[in-house]
Structure I
Amino acid sequence: MSLKTLIIYQNENLFNILNELYPEEFKIIFFNKKNIKDFDQNKMDNYLVITESEKYNFKNQLILNKFPLSIKKILELININFLKYNFRTKSKISIGSYTLNLNSRELISNDKKLFLTERESNLISFLNNSLKPINIMDLQKKVWGHTSILETHTVETHIYRLRKKIKDTFNDEKFIISTEKGYKIK
């Protein structure tokens, strides 16, 4: 996991305290009005900006303006905001013209939404992460958690139903492709 980047804006005292107490837990950077132009939030991953005012427009911002706060409370707020940010940003997967939202379990394309079961979203995510087609036995083990070799049509049935849902919602018959080596996302 990448190191969390904590950006302190305009509060040098907080920067000094956190930098002294938690240099291993966070990469801590201080910005003021002069050097904030060097901060490109589009190139940052896993970051949090701490400010004292709501007037700033950072993507992931924690406003600390009600003091006194204990260091323990500040760390709690920091960690909660990192979790929220990661929950929001790491949950959406782009798959061609589709977006799979793992949190809401929705497949979205052109303002149309398809609500998925947990298994369906796990299946799509697993197939999307694979570079090659996945055979039925691997899907049984890795998506369904079956440890023994069972003669079952669970995978085929789920994929058939999922393909039907996708065709009915998006008129796409080729989202999940069947090859002689297994299934894959187009």
Structure II
Amino acid sequence: MSQNEEPKRSAAMEHGIEGLIYASRWLMAPLYLGLAAALTILVITFFRELIVAVPALYTMEEKEIILLVLTLIDISLAGNLVLIILFSGYENFVSKIEAAHNDIDRPEWMGTLDFSGLKIKLVASIVAISAIHLLKIFMNLDSYTPASIQWYVIIHLAFVGSGVGFALMDWIEEKSHKLAKE
């Protein structure tokens, strides 16, 4: 084997490995299809809650109606969370969604949300879902022990703290990039 053949083989092997690694992003596609199925489950759950409540609507107390509305909002926020992860994750890690590029209904953030923005939106959605859940608990205090309420509040504050921490880290990173450019 000549000395010229060795670098060519090495380059060909490197190119093959890199191609395989690059193609492995498609292994995430079934997970995003699973998230689409999860979104379908949330839609079915939303309408099941609504349909079950409609016959009892005129006999429901105000508190029960508010709890129903909070439940529907909670499911809607969870759906938004799944959709954000589905679109952004697929576009950031697998492939651009070509079907939406010429659509006037395309969400503005689609295709522009990087990992940092995705992280902030996810944490904000989780905090909102947690806040709605906590509000439902406060509307139904007699069903919970003081210890469980305390844990729900602590967990919610942990989500809020995580959100503030992520935002702070992104702010510091952005500032450091600006300073590095100067």
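Some observations on this one:
- Value 122, calculated as volume of the Cα convex hull per residue in Å³, for residues 40-119 alone, assigned to which of I, II: II
- Structure with the greatest value (metric mean count of other Cβ atoms within 10 Å over residues 72-79, set I, II): II
- FRET efficiency 1/(1 + (r/R0)^6) of positions 24 and 56 (r between Cβ atoms, R0 = 35 Å, to 0.05) - highest-scoring structure of I, II: I
- Given 22 for relative contact order in percent (Cα under 8 Å, 6 or more apart), calculated: source structure among I, II: II
- Taking mean count of other Cβ atoms within 10 Å over residues 32-39 as the criterion, the highest value among I, II goes to II.
- Source structure of the calculated read-out (distance in nm of label points 7 Å out along Cα→Cβ at positions 8 and 48, 6.3) within I, II: II.
- Source structure (of I, II) for semi-axes √(5λ) of the Cα gyration tensor in Å, computed value 45, 23, 16: II
- Distance in nm of label points 7 Å out along Cα→Cβ at positions 80 and 144 derived as 4.2 - corresponding label from I, II: I
- Source structure (of I, II) for helix-only ellipticity at 222 nm (-39500 (n - 2.57) for each DSSP H run of 4 or more, over all residues; to 500), computed value -27000: II
- Ranked by distance in nm of label points 7 Å out along Cα→Cβ at positions 64 and 88, structures I, II are led by II, which has the greatest value.
Just so you know, all these numbers are worked out from the coordinates, no wet-lab data involved. Every value quoted in this text rests on a predicted model; they were computed, and no experiment measured them. Cβ atoms are built from the backbone, for glycine too; each structure is taken alone.
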